[in-house]
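Please find the structures below.
Readers should treat all values here as calculations from the given coordinates under stated rules, not as data from a laboratory. Being a predicted model, the structure only gives us computed values, none of them experimental.
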Structure I
Amino acid sequence: MEAQIGSKRRRQRVRFETDRHMIVGDITLPQEGYQSRFSDAINRPDVAFIPVVDVEITPLAGGETERRDFAVVSKAHVRLAYLLDERT
């Protein structure tokens, strides 16, 4: 998810679920054009991890939600991923 110098970016709130955790956070995408869709970001074959900011990590088996400024999510462990809302 590389940014070109001077390119405008937007934030989108997303939810990922793995076998053990629900992860909610923001990813950044280009405003428009190439690689601007969420599906583009998660389906890139050259990227194994997705950087996420303002992250909340909740165990699916119960427990407290942990908050982090930054995390990377392994695409290999994601079972479900979807947009929650758009951020600018």
Structure II
Amino acid sequence: MHTVAILLARTVLVALGAIELCMLLRAILSFFADPESVLLSFCYAVTEPVIMPFRVMLSRFESLDSIPLDIPFLLTYVVLALVGGLLPAVT
């Protein structure tokens, strides 16, 4: 049973790392790549379902609309990093 938990934790860590990498690529490519870029579209397709709950949750705060940063994006990245950092401690 312990090996199943370790395998599951490693799988989740790999998935979190892949999502974080796509988020980083998305942030960089959004400045330089063509909006119709296949890689940028792929990054949006992978990351937006993860970011969307944070967008919905933070949409209630109208004061965040005036900030030029994508706060839900940043919050998602921080949460994923925290979960990825805490996961090895659980197993």
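For mean projected area of the Cα convex hull in nm², the highest value in the series I, II is held by structure II. With helix-only ellipticity at 222 nm (-39500 (n - 2.57) for each DSSP H run of 4 or more, over all residues; to 500) derived from the coordinates and found to be -1500, which of I, II does the value describe? Only one of I, II returns -1500 for helix-only ellipticity at 222 nm (-39500 (n - 2.57) for each DSSP H run of 4 or more, over all residues; to 500), namely I.
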